Structure formats: structure tokens, C-alpha cells
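*Asks:* Following this line, the structures themselves.
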Structure 1
Amino acid sequence: MSENPYLPATVEVLDVISESHDVLTLRLDVKKTSHMPGQFMMLSVFGFGEIPVSVSSSPTITDYIDLSVKKTGSVTSVVHETQPGDTVGLRGPYGRGFPVDEVGDNDLLFMGGGIGLAPLRSFIDYIRDKRDDFNDVSVLYGARTADDMVFRGEFNDWRSMFNLHLIADMECEGWYGRVGYVSELLSEVTLDTENTIAIVCGPSIMMKCVVGELKKLWYPDDKIILSFERRMKCGIGKCGHCNIGDKIVCIDGPVFSFDEVRDSPELWG
């Protein structure tokens, strides 16, 4: 990576992986990155713009990094035209990631919605590669339809190691699993709330509902970990685009415990 925090390094796209009809993963030629699960990079398409993207690959992988991008606007639409062999700009990693070294003897409960599974995947795969270092792991994931689910090719691998439960907001052809919302999957797992850390990422409305359900279970605020996606511009806390109250998401986050941000009026905005 570039030594100048404002100057992107030029990196090659090794592969482009389709995750769903509107999400793809760029596999980039970045070796020995220092990122931790939950951190993000600033990805630029030269001549079009720059966007913040969570790293979706595990730090245990040392010969590339994955960035998973949903098509939502002009820059992401150009990203979706990228081909293997193209070059893109990259700055980072930035932000505070998940508390990997603070998990201790706690069990882990991952709850993701839609593209929110991307940063969670980085931590989940990290645990997979260091399985003996972690206790029980449950992954609860949902999307609008089964066709909107990302990383589907990895579900069998995760299911062999973790407690994986899936749900779709609505029925679609070929889907025989549960229909409903991610928060409803809490009924399928047995939780020791004093000894389980919940890690949540997804659309704001999904995260709000999940936190509400976790609080009904008397979950301690400091054991609810949230990864926020806000419109970040510079990535280094200078532009003021990503504040939640007095917190700057790209510096103080994007990962926060609920007790750090629960009183912010912009929390679910």
C-alpha cells in the first residue's frame, strides 16, 4: 500500500466472482496486508471515483484480499464492469475492526443481512482457519430472497464447522428454507447471554430489529457488537461525512459496541 494515506496504490484484479445478481467480489493482488476483520479499504476506479468497501477475506490469506461490492450507484456500477487483469486504486486498511483478541472464552453469534455478511465473512473465515482458538459459533443470515444471499458457495463449509441458520424475507422459486426476518432466527439457537458476543451487520432497519430482540433477551450492551456502513469519503476522519453523534465511523469504527453508540440520535439513520 502507498505510504501516503491520501494516495491510492495501483493493484491488479486477479479475479471477479459473482456472488448474486447485484454483488460481486473483486479478488485483488495484495500480499501480506495488515487488515483485521471488520476493517475497510478505499477502492477507486480511476476517472470515476472512490468508495469505502469492507474487506471480506480473512487476514489468514496472504496472497490476495477480497472486496465485495453491491451495485448501488454510479461508482459501484463501474466497479461491476471490472475484468480480471484490470487495475484499481486501493488505500487502507482503515478503521477499528472486530475485537478478535478480546473474545476470550465467549461464544460468538454472527447475525448478518444482505451484503452485511461481507465483513462478517472476514471474521468467520478467520475463525475457520484458527478453529481451536474459539468456542461455539453460530451464524444467522438472511436476505430479501435466496437469490440475494451472498457467499452461498461457502455455506456447506460453514455448516460443517458452525451452527448456520438461513432465512429469506420472502418466498422464491427453489427456496425451501424459512421465510421471515433474521431476528426470528434467534429462536433456533440456545444462548448464554452473559457469555456470548453478538456481532451484527446489515441494513439499518435489520440491525435495529436485531438489537431490539437481543435486548429482550437481556443481552448486555457491551456484548452487542455492531458494524456500521455509513457514507465515508476520506477514510481518515478529515471530511466529517460519517459521524454518529461524536463518533467518526471511519476512525472510531466502523465497529462499535452498542453501549458506545446507543444514545446517538443518528444511530439508525
Structure 2
Amino acid sequence: VQLHLGFYIESVSNFRSQEMAFEVDLYMYTSWKDPRLAHNLSDELVLINDKSARDMMWLPDLYFANARHCKFQEVTVPNFNLFVARSGLISYSLRATCSISCSLDLVNYPMDKQHCVIRVISYGYTRDQLRVRWFRKHAVRKNREIGLPEFTINRIVPNYCDGSYHYAITENTHKTGNFSCLMASIFLERSLGYNLVQSYIPTGLIVMISWVSFFIDRRAVPARVTLSFTTLVSLTTLGNGLRYDLPQVSYSKAIDIWYG
């Protein structure tokens, strides 16, 4: 079966750096041909929006491979529609909200750029049984009003991730098969504004204040020590507050060097 797919991304939100995940609300459009459903009714397209009727039809077993969890929207009714053309061509769309995992590279944080993906693959059908491809035009679109507090979405690019994947047959055996895989690549760039106000400007001012100790009489040891100690405590407190919101990684980040 040849299946074509497209996304319309309604919103991207709740980007959690510590958990390396974000929320996405999207519409998924799929199209394939099922000759068994060809008809000669007066209407060119037959709309099916009854869940029980849909459940009796063959539907592709696609799933979001890197999603931690997904839910299909059902308010106020199940958010899907399905059209059947006279030729048996089926157009099926649905709305889902998913929590997508995204491995972050924080070496250049907070001036970093991230690459996150939404990966879709068939759960059981190999590539010779179900071949999934992007729509030729406008495969991935997004709401122009999407805005993230920390990031700017530079672009979203449709890609392929076809390859060999393992799947279980029994408890002790597995099999390898070639599967069709689609991948929507989201390229993000972190906005510097938050860290500029919360990190760079405060630490710069603290360091400038510490220079006052150079103008204090060298015999006033308590005053000079107190000022230096206060500066050190302030920098440590700011640094710890920043690290609390970030995952524990085994490499140094740009912000660590700044605080160091």
C-alpha cells in the first residue's frame, strides 16, 4: 500500500529542557487507496465521521516513534474525518497532542541551536507492505502565530528515516525488517533575552561591584573580605539557580565557563 502523509502543526509549547521534551498539537493527514471501498454513489466524496464506522475499516498502524505519550482530541467530538472517493481513494485526518522527546546539545547554551524531530513509522507493516511518503507539496506546515518563550523556530523540514528496525516475535526471538519512516525536522534557535536579563547583566554588575574592594583602604580587611565573599556567594547562587532548570550533563556548557 502506498500511503502519503502530511502535518499541520497547530502549536508547540511547554519546552522542558530538564526533561528534554516538548508538547506539540498537530493535525495528521493521510491518503491511500483501498479498491474495496470504491463506490458509484452520486456524491464524489463520502464523509465518514462516525467512530464505529471508522473502526470497521482498514487504517494504517502509524505511531509517533519518539513520543513519550500521545492523546487524540475528543472534545467536543472525536477530532477526525474520513473521505472516501469513488475510486476508493481515502483521505483521513485527525488531531493529536503529543509529548515528544528531543535530545538537546547544550555545549553552546544559552546561545545554542537545537534540532528536534517528530518521527512517524508503521508499527507492524514492513516497507514492502506499507510504503509511507510525504505529500509532494506542503508536506509540513505550521501555524504562523506559534511563539515559544525561549526559542525561535527557524524552519521545519520533511525528511525520511527509512531503515531496519527490530520487532519481537516471541519472548525470546525477534526479527529485523525494513520500515518506512517519516521525520519532520524542527530547527530551533534559543532567544538570548531571558539569559541576558537573568544571568549576563546581573553577573556583570556583581563583578563590577566587586571592583570597589580595590578602592577600599587595604587596612580595612573585614570590609574587603566581606565584599569579596558576598560577590562569590551571589555568583554561586545565580549559577545554581540556572543549573536547576537544566539537565545534568557530563560536559561544560558556555554558561558554565561564563560563571567559572
Structure 3
Amino acid sequence: MKRYKQNRSGTIMVLSAVMLAMLSTIAAFCMNAAYVELAKSEMRLACDAAAKAASINLGLTGDETEARTRARQICQKHTVAGEALRIRNIDVDFGHASPSGSGQYTFTEGGTPSNSVRVHASFVRREGGMAALPAFGSFLGQDDFELDQDSIATRIDNDVCLVVDRSGSMAWDLTGDAYSYPGELHGKSIIQNYFLPPHASESRWSALSSAIDTFLSILDANPYQPRVSLVSYSSNFEFGDFNSLVSSIDQPLTFDFDSIRT
């Protein structure tokens, strides 16, 4: 019986074409996925920078309008998928963020005291709108993509403890000379002056009080107000009914700065 050999010429070309199409599709998916992830990173970076800039500006000026303007300026300096990213004033929100039981912070829009800024961005306000996929968008059934991003910058206020010297030397004047007392205390005995109040305007104690008042006034004007405590130190001393402790907590942590001043 005569056998006929099968004609398989061109089979490898068909297989190669199929494999090439599959590899091209996989490559397109990978390129598009990488491009989208890059755009996500760029948008996250832009939003984070804008939120941080607004938070810093708000802390320095206390002006929400100026903080919004700064956020928009910083955001526009960043490009996402090749185009500048723009945000509007309504995309910048202010509020309060506080830690939850899990250790994460929860943002409350409009909450007080204001310590957080949230920035929202999307391709809706990006120059050029939605971004086109780089590879085979029409073939894969999606020509473009859109992204949204929220970033929150929170300023964590630190508690402040003022530690002051209340020893007898704080009644001296500002000349730098030991046991040199100002005003009506000048010329009196050291023991006598030790038990008298410091001079109201020319003593080291008055200068310290003025410095503390200035410091607290700056904190009062800042939208981010920490708690403040007052601790003083001297030396253990007893003389009749008079006694002095080496250190004392004169005012625990408080938001009431007037209690520190008094």
C-alpha cells in the first residue's frame, strides 16, 4: 500500500502568529498596568505635597484661604500622566484628626481644633482630562483611565513643659553681678532680700515672666495649641515658717494659658 506524507509546511508560522498575538496582549496589559501604577504614584505624591504645604501654611498663618492657595500652587507643579494636576478651593478641606483605638487617625471635616488638611484630586480637573492608555487601548476595550486620590496631612501638637528657676538669684538685677538687687532692694541685706518678692520690672524674675508671657501669646495666636505645664526648681530650704522645695509641678498640663501666667 502506498503511503502519502502529510504536508505540514506553514504550521509553525500559524503557531508563531498566535503566540505573538498572545505575547503582545500580555505585554500591552503589563505596559498599561505599569503606566496606571506610575500615574497613581504621581497623583499620590502631588496630593501629599499639597496637603503638607497647606498644613504648614495654616500653622504659620492661621489663614485657610492662604492655605488653600498654597495647596493649589504646589499641586499644579506636579504632573500626572504627563499633564499638570489642578485642584479647586473646594477640594481642600480642614478639620480635626484624632487617634482611634487601632492607632490610626480619623479625620472629621470641620472639626475643632483644626489640625488637619485633606486634599482631593482627580483627572476631572487634570489638564487633558482622563489619560490615554499607552498600548492597544482600543483593542483591549478601554482607551483611557481615571484616578481619584485623597491625602490628609495632620499636625501632631506636642505638649510643652516650661521649667523655670525660682531660686533666690532670680531676684537679682540684670547686670549679671551676684547679689546685686534692683530698685528698693538695692543695699539691703541678702537675708532680708531673700524673703522679699522680686522687683516687678527690673529683676531676673520679671524678665522671665515677660518672656513666658510672650511665648504663651505666640501659642495663643497659633491655630495649633498644645497643652502647657509649669515646673519650677530651687533648693530644699527651711527657715522658720518658710520652706522651699527643690522642684514642684506648679501647673499640670492645661490649655488654659492664663493659669500659667498667674
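*Asks:* Please state which of the structures 1, 2, 3 yields -0.75, -0.81 when log10 I(q)/I(0) by the Debye sum over Cα atoms at q = 0.10, 0.11 Å⁻¹ is computed from it.
*Replies:* Working: 1: -0.48, -0.59; 2: -0.67, -0.76; 3: -0.75, -0.81.
Among 1, 2, 3, the structure yielding -0.75, -0.81 for log10 I(q)/I(0) by the Debye sum over Cα atoms at q = 0.10, 0.11 Å⁻¹ is 3.
*Asks:* Now, a different point. Tell me which of 1, 2, 3 gives 1.02 when you compute Rg/Rh (Cα atoms, Kirkwood Rh), for residues 18-161 alone.
*Replies:* On the way: 1: 0.96; 2: 1.02; 3: 1.13.
This value belongs to structure 2.
*Asks:* 4.0 is what came out when distance in nm of label points 7 Å out along Cα→Cβ at positions 42 and 226 was calculated for one structure; which of 1, 2, 3 is it?
*Replies:* 3
*Asks:* 1, 2, 3: which one has distance in nm of label points 7 Å out along Cα→Cβ at positions 186 and 218, as calculated, at 1.4? Show your work: numbers first, answer last.
*Replies:* Working: 1: 1.4; 2: 5.9; 3: 3.2.
Going label by label, the one that fits is 1.
*Asks:* Continuing with the same structure: Using relative contact order in percent (Cα under 8 Å, 6 or more apart) as the calculated read-out, with 21 as its value, let me know the right label among 1, 2, 3.
*Replies:* Working: 1: 18; 2: 21; 3: 15.
The read-out comes from structure 2.
All of the numbers you see were taken from the coordinates with simple rules; none came from a lab. Predicted model, so just to flag it, every value in this text is computed and none were measured. Cβ atoms are built from the backbone, for glycine too; each structure is taken alone.
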